[in-house]
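Computed from the coordinates by the stated procedures, all read-outs in this text should not be read as laboratory data. Quick caveat: nothing in here was measured; it's all calculated off a predicted structure. Cβ atoms are built from the backbone, for glycine too; each structure is taken alone.
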Structure I
Amino acid sequence: MPVVPFSVALRERTSRSHEHTEGATFMHDLMSGKGKRDDYIALVAQHFFMYEALESVAETMADDEVAARFVTPQLTRLPALVADLEFLLGPDWKAGVSPLPSTTRYVDRIHEVSGWAGGFIAHHYTRYLG
């Protein structure tokens with residue numbers, strides 16, 4: 001039996017979810033130019049909180065035998081998100097953004113599984129490669 005890479009197996013098993021999400025109205029409107037600037041800012045702000053959590057956990061997982069293979073500087077997104085928010089909202093952007101309750105729950109979950117390679121990899125894959 002041939003060995004299937006983890007990313008391929010996960011993509012195959014989650015393809016229906018991806019198809020459903022990719023057709024979501026919010027993202028479709030945003031990507032087709034129908035979304036508003038404030039919609040984009042709100043999305044980037046929520047991504048900031050998610051990636052801040054994930055990348056802080058990545059620092060601790062860099063020494064994990066399994067998870068370390070998923071921690072690469074090429075995937076780091078936080079500096080770009082910060083730069084976007086500074087451009088869009090100005091230097092005091094942090095005072096004007098806050099996580100939605102759903103984002104807070106997601107961030108809390110990332111921290112809950114921060115000591116478990118499998119949990120970290122699942123969230124890492126979803127955010128970076130999913």
Structure II
Amino acid sequence: PQSSIHSLATAGLDTVGIRVPKGFAGALIGAFGRPLAAPSANTSGGISATSAAHVEADLGARIPLILDAGPSAVGVESTIVKAEGGRLRLLRPGGLAAREIERVAGQPLLRPKTASAAIEAPGMLAS
């Protein structure tokens with residue numbers, strides 16, 4: 001189906017990832033007043049940066065600006081959940097605990113029995 005979301009924001013997939021950050025990034029997006037499409041601050045397939053120094057070491061020469069709001073409070077990848085057919089399925093465990101998602105959603109989170117080779121969302125690349 002036709003979508004108003006640019007393919008760069010979906011990595012060419014038929015899904016879109018929505019991140020709801022806290023702290024500085026959340027305040028910046030709130031001040032902007034609109035959703036913001038942006039990649040992670042690391043080379044695709046690499047380990048996520050947890051400080052401005054990591055971003056500088058990985059991407060420094062390729063980007064014009066790094067905003068440093070201090071080190072990441074959670075040093076692991078984002079949790080990825082897929083909402084489909086009224087059910088929630090865990091695609092990648094991360095900093096947000098599955099039990100917290102279940103508590104807020106009021107339903108169990110389906111978990112894969114084995115790791116899937118299929119990439120269903122941006123950020124599911126092996127690191």
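Can you spot which of I, II the value -6000 was calculated from, given it is helix-only ellipticity at 222 nm (-39500 (n - 2.57) for each DSSP H run of 4 or more, over all residues; to 500)? Derived from II, not from the others.
When mean count of other Cβ atoms within 10 Å over residues 65-72 is worked out for each of I, II, structure I gives the greatest result.
Of the structures labelled I, II, which one yields 23 when relative contact order in percent (Cα under 8 Å, 6 or more apart) is computed from its coordinates? Value 23 for relative contact order in percent (Cα under 8 Å, 6 or more apart) corresponds to II out of I, II.
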